Structures are given as C-alpha cells and as structure tokens.
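Please treat every number below as a calculation from the coordinates, not as lab data. Note that the coordinates shown come from a computational prediction; the quantities given were computed from them, not determined experimentally. Cβ atoms are built from the backbone, for glycine too; each structure is taken alone.
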Structure 1
Amino acid sequence: MTSPATPTALGRIGQIAIPVHDVPRAVAFYRDRLGLQLLFEAPPSMAFLECGGIRLMLTIPEGAHDHPSSILYFTVGDIDAAFDELRANDVDFIDAPHLISRMGSTELWMAFFRDPDGNVMGLMQERRVG
C-alpha cells in the first residue's frame, strides 16, 4: 500500500500543550521549581515556557482539548497551504487556520485536526507582521 505524497513537509514539534487546572500554580512549578523560562502569558487560561527549543503551553483544557494527553503542534511554513493539502488528503480538521495571539512583531496562527484515533494535533505558523 502506498501513501499519498504530501508536498508540505511537517517540521519539528514547535509546541506541546500541557492541560492544567490552575495556570498560576502551574507556572510557579514549571518556572520556579523546574527552572524553565516564562516566555509570555495569555491570562487567565494560558502561559508559555521555553524548554530546550520546544515551547510548553500550560492551558486550562476546554472543548476538544479537554483530555488527559498532550497535543503535538507541527510547525509549517505556510499554514493555509498545509491546511488545504492535508484536508485534500482527508485529514479530519476541527477548525481552519486562525489567529491565536499577537506577540509584538509576530502573530501565532494555528489549526487543529484529529488522527484516526481521535487524538488532537495542531499545525502552527508564526507570521512576521509589519
């Protein structure tokens, strides 16, 4: 059996979401106890830390993201093209690419999809603005 060719290569894992119930308490643990650098926060439900080149997102789970597992985020150079190509290959997307956060001269865009077992995965692109 051959798999369809996908011209949009998935990149390194860019971010891993960690479901938490109390973001300030989780930030204190990961930053103060584990020594990870706090990158930025999106109160009241998210905080982002640096972990060896991979960003950890501490987040209160909701909706499709409310589960006891982490979400893998794949970096892509063009999230709209990757979305179109993967959707054409019958990938089950939860949503279309959308803006998550403005971070100075960069915007964070994401789109989420499910694997055959229902696990949520994400595409992510950081776009320079201005």
Structure 2
Amino acid sequence: MSQENVEVVRAVFEAWNAGDMDALRELYDPAIIVRYAEGWLEGSEPTVGREAVMRVWEQLRETWDADTVEPISFIDGGDRVVVRMVWRGVGHGPDLNMGVTQVYTVRKGKIRTVEFFWDHAEALEAVGLSE
C-alpha cells in the first residue's frame, strides 16, 4: 500500500504543475488538515477542510504569474510520505524560490494531512525516520 501512497502524492505535484486544481481537489480527503511551519507567511494556524485548503492554494497561486513545485525526493513512510521540494514562483508578486519538506498522510487513497517543515531532518523525525 505504501508505494500507492507515494503515487497519490506524486499526483498532487503533477496536478499542481498542470494547473489542474480540480484534480488536486479530488486527491484531498474532505476533512484534510494542512499544518504550516512556524513562521509561515500566511500564518501558522492549520487550515481544515478541502474547500478551505483549496481557497488558500488558489489565493497563493494568484500571487504569481507562474509557479511550479519541484519534488526533490519522495520517502515512503508507510501511510506517510515525506517530500523534499522547491517551490518557485515568478510574476507580478515577489519572486519565490523556497525549499521546504512536506509530510503527507494518506488514508484510503486520499490526502488526509499535509505538514510543512523548514528543516528536512525535523520532518523525518516527525515520521520516525532519520537521515
């Protein structure tokens, strides 16, 4: 099952980069929770629920004329998948070149939680792994 979870998470990146927000929405559990890293620009309070998460993502996408997420590595942690990534944006907002690590929890083929970490080692520790 864990390789299937990695493929679900890969599909998140593919949908984002294709600008297919409907496909992205379908990958999320209706009760998804997104937890942000401390000091996240938009605040550190979690976003709860698929429609709320999608509103946040759509607002973020409006900041740039174009943006992409580039996964560097996927680490299979069973029902959790750790992704080290770079998010780049250019256009009418400030240029973005941000490296973060995300931890996705996948349940029954849907993304249940997304957690953002500035520190990759901290993300690995959160899932009981180490570098």
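Which structure, out of 1, 2, was helix-only ellipticity at 222 nm (-39500 (n - 2.57) for each DSSP H run of 4 or more, over all residues; to 500) calculated from, if the result is -3000? Checking each candidate, the match is 1. Tell me which structure, out of 1, 2, gives 27, 17, 13 once semi-axes √(5λ) of the Cα gyration tensor in Å is calculated. That value comes from structure 1. Taking distance in nm of label points 7 Å out along Cα→Cβ at positions 74 and 106 as the criterion, the highest value among 1, 2 goes to 1.
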